[in-house]
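Nothing in this text is a laboratory measurement; each read-out follows from the coordinates by a stated rule. Quick caveat, the model's predicted, so the values are computed rather than measured. Cβ atoms are built from the backbone, for glycine too; each structure is taken alone.
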Structure I
Amino acid sequence: MTLEQSIKTYFGVIHAEELTQISVLFQPEKVKKGDYLLHTGKVCDRLCFIQSGMLRIFVSNEDKEVTQWISTPGYFVTDLSSLLFKQPARWTIQALTDCTLYTIDRVDYDRIGDIIPKWHQLEKLFIAKCFTILEDRIFIHLSMSAEERYDFFFSNNKDLFNQVPLQYLASMLGMTPETLSRIRRKRLKS
């Protein structure tokens, strides 16, 4: 999915001229595998769109890392509360692979309202979509067993199982690496 298609998907109906005006605010950026886009505790000053590659969003606690999500091409990535409210980020964002991103900094993001009169309605739609995705993830974690979560995630993200270290996937699914390995072995046998 291109940047323009994703803007339309996440932000709603935008006229072609306005879409062009927003798109030019996003600057291309190359990120090497292992590089960090954001560290926990720093204020997030940008919204990124992934053209290619994968980013891991996580937090490090005293004794472990907890992966919140693995973002893939076609998705926007940021620490939304940090970007919008200028508070310290909860999440660290690191490139799992070499990535090509399109990035808009906070200053340009804040200028979009001057370019598009209905921006505040569109931004509300974007935030509502982010909230809905979060609600869906919470529902899955609360209502499904570990095996059901694995099956659901695997059916929607098969490629990640060959590209991402299993301990990151296990953390994201709310299980230990041992549990993920056990479920995976069981699925491979059947």
Structure II
Amino acid sequence: MVAIIAIIIIVLLVIWYVASYNGLIRSRTNVQESWSQIDVQLKRRNDLIPNLVSTTKGYANFEQSTLKKVVALRNQLTAVPADDHQQTMEVSNQLSTTLRSLFALSENYPDLKANAQFSQLMEELTNTENKIAYSRQLYNSSVASLTVKIQSFPSNIVAKVHHFQAGEYLQVPEEEKTTPKVNFDDFGSDK
């Protein structure tokens, strides 16, 4: 009778261990897959940028320094090592900011703004930026899920034995955390 109870306890421990290990593997795979989604969207954006630059180059008055900065950041992004997620996102954030300024500058050029190819590229880049933002959220959620499993008892025992590491959260750049200043003094008063 004692032998049967011992066997049952051993079987239950083995089942728990395997389930914990597989859960950790599943969570780690979700983190890797969600980073892959970010990578896909960054590649898509990088592929759209040369078309955007060539479309805007035709407008002689358009801000050449902004175009050069977009191209330089794109090239810098492609040179970042694949495993350096934080650096990738830092350069990507700079590129996003520069693209926003490029779109804002296009307001000063009605012919460019009316250009169908430019409008289509702007829409595709905007959609891609939204997908990047969603993918970042998914990545951070996946990292959070893995971190909880690594730190929670009893799966933390299995995680420690197999050297599971929590991923790094993608951080929001400091300049995007500041509240924009709105000044209503520039608008006429009714007094």
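Brief remarks follow.
- When Cα Rg over 2.2 N^0.38 Å, for residues 6-53 alone is calculated for each of the structures I, II, the largest result comes from II.
- Comparison of I, II by distance in nm of label points 7 Å out along Cα→Cβ at positions 14 and 158 - largest value held by: I
- helix-only ellipticity at 222 nm (-39500 (n - 2.57) for each DSSP H run of 4 or more, over all residues; to 500) derived as -14500 - corresponding label from I, II: I
- Top of I, II by relative contact order in percent (Cα under 8 Å, 6 or more apart), largest first: II
- When mean projected area of the Cα convex hull in nm² is calculated for each of structures I, II, structure II gives the greatest result.
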